[in-house]
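Before anything else, here is the set of structures, which you'll find just below.
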Structure I
Amino acid sequence: MIVRILTEGQFEVPDTLVDHLNELDNAVLAALDSGDEAEFRVSLAALLGAVRAGGTPVAHDYLGTSDATLPFEDATLDEVRELLQHDGLIPG
């Protein structure tokens, strides 16, 4: 799976990490639903950190599409809501 973090680039994430990313995505969604800014910040940082730690940066000249697009670290709740798909930020 190719995951883009806005303003940072793309990461190739192994299939073995996708379930964990979905758990972290659910925590971001719960924080968005409740409007809890502090929990949103913690959850988003955890999701982005997991992608950075478990993924491999994709070459800058790669022209393929991303399977998921994640917000930048300082995104607002409203900016993240605009990125949401029907199943959250991470598909699956």
Structure II
Amino acid sequence: MKILAVCGFGVGSSMVLKMTLDRVFKQLGIDAEVENTDLTSAKGSSPDAIFTSKEIAKDLEGATKSPVYGITKYMDQEEVKKSVVAFLENYK
């Protein structure tokens, strides 16, 4: 499965979120390809899910067919894990 971690420029905070997502998917025993990218690129892609800040999530919803999950604290594994589990429950 392909997952995107998104921030405004695709460099700083999305890399932090990517690293947390990598740890969470590994902890759950799920093989996922997690990439970090910028907002504009994310709008033109169709990953299985997009994880980003709650502010950017509002911009992405409706601009992509992929489910979008807003995260408040990128380094909080428990918060990220809850969003990943919510995604996995709806993943087909």
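Looking just at relative contact order in percent (Cα under 8 Å, 6 or more apart), which of the labels I, II belongs to the structure with the highest value?
Once relative contact order in percent (Cα under 8 Å, 6 or more apart) is tallied for I, II, the winner is I.
Work out which structure the value -16000 belongs to, where helix-only ellipticity at 222 nm (-39500 (n - 2.57) for each DSSP H run of 4 or more, over all residues; to 500) was derived from one of I, II.
It traces back to I.
From which structure (I, II) was Rg and Dmax of the Cα atoms in Å calculated, if the value obtained is 11.5, 31?
Checking each candidate, the match is II.
No value in this document is a laboratory result; all are computed from the given coordinates. Just so we're clear, the structure is a prediction, and the values are computed from it rather than from any experiment.
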